[in-house]
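Undergrad: The following blocks contain the structures, represented as structure tokens.
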Structure P
Amino acid sequence: MEASATGGFGVSQKAVTIRRATPEDADTCGRICYEAFADINRRHSFPPDLPSAEVGVGLLRVLFSHPGFYCVVAESKGRIAGSNCLDERSIIGGVGPITIDPGVQNRGIGRMLMGAVMDRAHERRLPGIRLLQGAFHNRSLALYAKLGFDAREPISIMQGPPIKRTVDGCAVRPAKEDDMEAASRICERVHGHSRAGELRDGIGQGTAFIVERNGRITGYTCAIGFFGHSVAESNLDLKALIASAGAFSGPGLLIPTRNADLFRWCLENGLRLVYPMTLMTIGLYNEPVGAYLPSVLY
């Protein structure tokens, strides 16, 4: 994801330094993150991704402090111009959020921030990296395409009141460490690789849940909402996970639009379409075999 914030300052690309982010950068970067996405979304008549600058600060403070994320800032003349992150918790890296001050828009800073995390992925020999971008944001789509990303999947953000009901034949419960192996096998069948690092974080945060049928694990979610992915053997399992949630965090669920059955079910159960996104990838990509919900990273 890429956006620009209000305000700005003149700068040439040669004057910009890319350095590793620190938790102390979160106050400035979090404000830019909030204002950037709020600005671009407002200009396209969509609600902001984050409810306040404070939430943006809190989000980036977590990412800038997390050992599983590689985060960078662009700096010029002692002022931060933007930031970007790479999720390294799995063998596939997830890019974002990338946010840039408007004073450096169209001057190559976004490309520099992307180049920094792409170089990092290359150094760590990650077989692939992925991201989600707002389908209405032409500039970021063009940037990512020029950098080599391929558009893979249309995604619909959906939000609404929690469904709060059970699905016949499915039992949903909080995930435990003992579930890691069985849950990871499902992810490997669906995507071709494990995302155990994200699942472990979800278990530690109390946001991860398991769905079972006939006493067997058939799916899991790290969190029902913007920042958590889900995988399952079938749409029935995903419906059980979604229907059991007390709320849909952030802007909402990310539903693969081509999954017509699940998309229609969400609409029939009171969820509304917020805005469209596009899943983009470089490197290893397997067409999913099974049911899944991406996170905002992939």
Structure Q
Amino acid sequence: MPRVLVVDDSAVDRRFVGGLLSKAGRYQVDFAEDGSQALSQMRQAPPDLIVTDLQMPNRNGLELVAAVRMHHPNVPIILMTGHGSEALAVEALQRGASGYVPKPHLGDRLLEAVDEALAMSKADRTYDRLISCMSKCTFAFELDSDPALIDPLVDLVQQMVAGMKLTDATGRFRVGAALKEALLNAVYRGNLEISFQEMQAARVSLVEGGGEDLFLKRRSQKPYGDRKVFVDVTLDTGQAKFVIRDQGPGFDPASLPPPGQPGSLDPEVGRGLVLMRAFMDEVTYSAGGNEVTMIKGRESAV
């Protein structure tokens, strides 16, 4: 059973988060009151994942992220972000955190974020030795608008990035997470034209046992179901480059919130973009908004 370490100086918040994780029945939950205590516990037995608050005494969440990235790069970290902590959270993502969940949405989204981070951190390394001999790789995909195709593609890219020694274990996860966000945006927001509000309403409807699956319905309709997602990947010893293009109507890139702007961490207005910007060195959109290019350079410490 995976071990999750919850780090928060508030006893009330620790109990709340621990209750959410324990109720799921698939995690062993440990607790620490601040970053210093968390690191002390990790020297004895590193957890599989950390869920941490940002604002804490005695080594805050930002300092904890930096220390874990240095000494325990295989352990992903999920941030719990509060209002007004956008700039600090973005810096923590850039330093090595794997994702975040706004505190008002912990009940709805924490388990999903933890499940996803744990799954992505266990990418298969069967071909690492062979891939380490590779100096360059280019491949292209033409995908149906089917979310089931995303995880296998992300797993493949993670294996290639790790095998070619472009990043450490944390960086491997982060490249995969950024790619997954870009692909999800291309499928749902781009080709299927499903808004954030529609996605949330569809999830609630399915949980309550009513309504037709919006995703399947939209994929059966024209023109949505005929659209493709085009993915070009180029990997060499210096960088990884990803170009993802959908066939949706696009959007105005100028409407995107700048990094660290208050509200930019809200899932409705830019969670995927925040992760992409934090985890990649360059993120640029075409003028029409339906093509994104992401570049991740080789990490010097690898």
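Just so it is clear, none of the values below were taken in a lab; they were calculated from the coordinates. Note that the structure is predicted; figures quoted are calculated from it, not measured. Cβ atoms are built from the backbone, for glycine too; each structure is taken alone.
Undergrad: Tell me which structure, out of P, Q, gives 2.0 once distance in nm of label points 7 Å out along Cα→Cβ at positions 191 and 279 is calculated.
TA: Going label by label, the one that fits is Q.
Undergrad: From P, Q, which structure was P(r) over Cα pairs in 10 Å bins from 0, in percent = 6, 29, 36, 21, 7, 1, 0 calculated on?
TA: Among P, Q, the structure yielding 6, 29, 36, 21, 7, 1, 0 for P(r) over Cα pairs in 10 Å bins from 0, in percent is P.
Undergrad: A follow-up question, please. When log10 I(q)/I(0) by the Debye sum over Cα atoms at q = 0.15, 0.16, 0.17 Å⁻¹, for residues 151-270 alone is calculated, the result is -0.62, -0.71, -0.81; to which of the structures P, Q does this value belong?
TA: That value comes from structure P.
Undergrad: Comparing relative contact order in percent (Cα under 8 Å, 6 or more apart) across structures P, Q, which is largest?
TA: Going through P, Q one by one, relative contact order in percent (Cα under 8 Å, 6 or more apart) is largest in P.
Undergrad: While we're on this one: When helix-only ellipticity at 222 nm (-39500 (n - 2.57) for each DSSP H run of 4 or more, over all residues; to 500) is computed for each of P, Q, which one produces -12500?
TA: Structure of origin is Q.
Undergrad: Which structure, out of P, Q, was distance in nm of label points 7 Å out along Cα→Cβ at positions 159 and 255 calculated from, if the result is 1.5?
TA: P
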